[in-house]
Structure I
Amino acid sequence: MTPDEYCQEKTQQSSSSFYYSFLFLNPTQRQAMTALYAFCREVDDVVDECSDSAVAANKLNWWRDEINATFHGTPNHPVAIALKSSIKHFPLKKDYFLELISGMEMDLHTTQYTDYKALSLYCYRAAGVVGLLTIEILGYKNPQTIDYAKKLGTALQLINILRDVKEDAERGRFYIPQDEMLRFQVSRQILISGVENEQTLKLFEFQAQRAEQIYLDAFKLLAPEDRYTQRTGIIMAEIYFALLKKIQQEHYPVLKKRLSVAKLKKLWIAWTTARREYKLNQTRKQ
């Protein structure tokens, strides 16, 4: 199995929104995005699958060394070897990969963030830097697109947090800020036991409204001249936004089940979004 085949398999193992947005990339971009996603999965799995935090920390440190080796041209892991090829074609910054590892490391030491400001650092490291790497692969002209990528990454991470609130609570992780849980009178035990009440619904509604506002604010920052080149990221975002709308429309059943967007709908969103962005781009050129 080649490094690229390994990354492709890693991607296909997940029902992620990434896969459907990759359909509209050229081969070089697709290889780079697949390698990036596989790297995200590798470091995320370290934290999720290691019950011993010391072992997980050692593995994350190994990945730091591997990223340094990759940027010096001597990677060992199949994902790192695939990333080495990506680095040749796109201006991907080593610091962003290291920030992502640091974000995963935060899960080893922090079970809950005191307030949204503290959570926002985690969101930046866990998802914002992925957005920053993605825009380099897709290409952009307006520097404002950098701010779009960071803000959009935060919005998508907040949607993830809302979707996975029960699963994370059972693992002893509470990403909803502590001060907000106190404000809405929702305890950790309520999240773990899956008790739905008026307080949990109000808490989840507050989380959803913030995620939606940040999402909308992000797209205000995306320059028209960069929309078409960034259409893969837009497709990914549209799929996540559909998930958020589903959570809202079903009145936040996240303590009872893990909601998702059906594969056929993801494909429909990908096709219609790509078609819309093509038309917008043609209109802009006229």
Structure II
Amino acid sequence: MQLTLKTVLSRDQAALKEALGLESGSARIETQCLLQQVLGVARAYLFAHPERILSEAEEETYQALLLRRLSGEPLAYILGTREFFGLNFNVTPATLIPRPDTELLVELALGRILRPQARVLDMGTGSGAIALAIAHQRPDAEVWACDASAAALAVARDNAQRLGIPNAHFIESDWFSALRGQRFDLIVSNPPYIAADDGHLSQGDVRFEPLAALASGADGLDDIRDIVGQAGAHLEMQGWLLLEHGYDQAARVRELLQASGFANEFSARDLSGIERCSGGQVITL
């Protein structure tokens, strides 16, 4: 049977909607993305050529991608890319998938880079999305990105090179272990913050993402405690620590910041009204 683009789009957006519980609009966009990947075309091409027939090789490749998505594998891993803060990042199963909520952390960071040549540190950088978004917006800053995963750092370095961002530097480090004696004007992190027994870890996209980048102890705060406890020794006077955290962790994170000597603690809400990020400032060394 010869399949046209129109037939495939109609049939498979319905299949994705049923299998994954997607809304109609999301299922349609995902089907389009899979076809674009196979054909190497812009979305407008699909609308302009609805009667275009898939070749046997194209249909075989497309069906393989579709089956991966129907099994629940994240679209970002199938396509190998995800947009974040206006930049297109390569992603692999070694990295978390950048999410729109995390753009708030970048916005907060950019608002706290107050001098040229500021030193910024992104901890647990993964694909490099946060570090590279900051470095791209502030080419006068020196942005360092660390991760304990060599595989994740390889993805981040590749993204920096591909995007032409020269003011980002990478170092393999389990939090602060390889950063002894270094100080920064700003430290940001989207660390693991899900409780280890949280049922959401076995649902949706996160089933395919690296567990070490998601879960952090019984209450999800082990890594945040570690970062907050050590960050003061790596921040300059007036420096800021900014953290993304879970939807119900803001008050506890502010308490941890205060207990570790930070001042001006605050939490910021994302577009859904959830307190998504918290931070504090060093005012005495």
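Here distance in nm of label points 7 Å out along Cα→Cβ at positions 98 and 234 has been calculated and equals 2.1, so which of I, II was it run on?
Corresponding structure: II.
Tell me which of I, II gives 4.2 when you compute distance in nm of label points 7 Å out along Cα→Cβ at positions 18 and 250.
Structure of origin is II.
Which of I, II yields -11500 for helix-only ellipticity at 222 nm (-39500 (n - 2.57) for each DSSP H run of 4 or more, over all residues; to 500), as computed?
II
One of I, II was used to compute distance in nm of label points 7 Å out along Cα→Cβ at positions 10 and 42, and the result was 0.4. Which label is that?
I
Using Cα Rg over 2.2 N^0.38 Å, single out the structure from I, II with the greatest value.
For this comparison of Cα Rg over 2.2 N^0.38 Å, the top structure is II.
Where is mean count of other Cβ atoms within 10 Å over residues 138-145 largest, in which of I, II?
Sorting by mean count of other Cβ atoms within 10 Å over residues 138-145 in descending order puts II first.
Compute relative contact order in percent (Cα under 8 Å, 6 or more apart) for each of I, II and report the one that scores greatest.
Between I, II, the highest calculated value is found for I.
Coordinate-derived values only; no laboratory data. Just so we're clear, the structure is a prediction, and the values are computed from it rather than from any experiment. Cβ atoms are built from the backbone, for glycine too; each structure is taken alone.
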